[in-house]
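J.: Dropping the structures in below, format is structure tokens.
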Structure P
Amino acid sequence: MGAYVRPFTLADAVSAVGSEDYVILAGGTDFYPARVGKPVRENILDLSAVTELRGVSDKGDHWHIGATTTWTDIVRADLPACFDGLKQAALEVGGVQIQNAGTLCGNICNASPAADGMPPLLTLDATVELADRNGVSRIALSDFVLGNRRTARRPDQLVTGLLIPKVSPSANAAFYKLGARKYLVISIVMAAGVIDIDPQGCVSTARIAIGACSEVAQRLPLLEADLKGREVKGNLSAGLSPDHFQNLSPIDDVRGSAAYRLEAAIEAVRRVLDAIGEKA
């Protein structure tokens, strides 16, 4: 087995990550299942004792989600309605044991095309916060995840949290996940949406994202533009077409064909928009 380091402060964690090539663990819910029956030979940097990295805090113009904040923490946090999609995603990640241990930041750092946190975090315009020995830097989530199992994090950097800008209190959100069953399943398709509603009850800003239909989860800019100005309580999903999804690149695999995924993506977005319309 390689080295095992479990720091108790963020300063010590940052110092450690700059000194060796470590696998960084928070909940370990992706790391350990992939090594069942195998010796752990990697150097491990375990962040579970760094208490300052856990929790959701109000920073005035944005929310801060610490790097070791679990899915269960998100579900229990007192957050505005724009987080409803993220909370729904949290409730559908694995089972309760996974939700209690797994973290949002671990989910994005794992960079799976089917990462449940990606679509709702994209619709929240999340920014990734990183620290190294020279200080703190930030990068948009859409630029942080580069591809399947690839991120922009350097070996000497530590993800310390996510920043979520505040939006209008009238914003509503929803999430939909299609899998072979309801729980303990890898997604076939996911959709998330956040809609800002103006005083006239119309869409002022729409943010819609799809996961598991590309190497990296994608926003749908053509659909977002078409939704602007439409009455939220009307039929928001009317007019959905494959043209709105042309930036996706679904694949064929054991969970579904590319053609099926595209059809399912359209239906998933329809359900998200209908759910938001019902809340308005």
Structure Q
Amino acid sequence: MDKLGYKTNMQKVDFIKMHGLGNDFVIIDKRSNNIAITEDIIKRLSDRRTGAGCDQLITINNTSNQSADAEIEIFNPGGDRAEACGNGTRCVAKILFDEDSNKEILKIQSDAGILESKKIDNNISVNMGLIKNTWDKIPLSKEVDTMNIPISIDGYSNGVAVNVGNPHVVFFGKSIKDTDLESIGPKIENHELFPKKTNVEIVEVINSNLIEMRVWERGVGITLACGSGACAAVYAAWKKGLIENNAEVKLEKGSLHINIVNNEAIMTGPAEISYQGSLEI
């Protein structure tokens, strides 16, 4: 520190702020600058009062996997890793497509595997891969009927547990805008049935091709959108016979389109750059 108490060994961290329907991310490109991303950096950049603020921080890394164009790491604001993020993957894909306009398909390595992305008009799609619905793959702490999990909280029951690269549980109800998600979200996220915790979606079926969704994200809280959550919601509603396998998911800032094909979820929607910036940390 200097005589005034200011740090003299601070490092500059460049980032891109992006969002998919308000689900926002701080993205750091480490391909040319392999900066060490510490828990302190994650917390400071993610802070909405003193940093850039985001639902999750994502790094773009070089990859040794010849089948992939790049690798991503996803971090929650507390510094813990997340296996997958649909909207975040689409945001990274937009960066990579903007770098090479001739690219038609991108393959992005994540903790959940290689995710394939395409540019469709002004939107970005990503195949989130095979949806898992067996209790040990979600995972759950014990064997139960994953289509009707034995949890009942504040009027919500008979939820569907699935894994879309990360664990989700989907509940169906009416007037979901009036639900106190701030209260029930953490109760379900931290329920003993979920050893790795879980994301929580509450869903209202509007018609056979349209649902409305709110989400409590594991390790984050209420967010405006969640791509993997939208995939989980459509899959759950389809498996329960409530909708078709090709549906629109209405969220607070817009809609995502989800198509379930061969038990794989293909998500399409907008990905936008808010601004680029840097912080000295």
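Every number here is computed from the coordinates shown, using simple stated rules; none is lab data. Given the structure is predicted, the values throughout are model-derived calculations rather than measurements. Cβ atoms are built from the backbone, for glycine too; each structure is taken alone.
J.: One of P, Q was used to compute helix-only ellipticity at 222 nm (-39500 (n - 2.57) for each DSSP H run of 4 or more, over all residues; to 500), and the result was -4500. Which label is that?
T.: For helix-only ellipticity at 222 nm (-39500 (n - 2.57) for each DSSP H run of 4 or more, over all residues; to 500), the value -4500 is produced by structure Q.
J.: Moving on to the next point. One of P, Q was used to calculate mean count of other Cβ atoms within 10 Å over residues 122-129, giving 21.0; which?
T.: Corresponding structure: Q.
J.: Supply the structure label, taken from P, Q, corresponding to mean count of other Cβ atoms within 10 Å over residues 18-25 with the calculated value 16.5.
T.: Attributed to the structure labelled P.
J.: Could you tell me which structure in P, Q was used to calculate distance in nm of label points 7 Å out along Cα→Cβ at positions 26 and 202 as 3.0?
T.: Q
J.: In terms of relative contact order in percent (Cα under 8 Å, 6 or more apart), which of structures P, Q is highest?
T.: Comparing P, Q, the top value of relative contact order in percent (Cα under 8 Å, 6 or more apart) belongs to Q.
J.: One of P, Q was used to calculate FRET efficiency 1/(1 + (r/R0)^6) of positions 10 and 130 (r between Cβ atoms, R0 = 35 Å, to 0.05), giving 0.20; which?
T.: Among P, Q, the structure yielding 0.20 for FRET efficiency 1/(1 + (r/R0)^6) of positions 10 and 130 (r between Cβ atoms, R0 = 35 Å, to 0.05) is Q.
J.: Comparing P, Q, where is distance in nm of label points 7 Å out along Cα→Cβ at positions 82 and 106 highest?
T.: P
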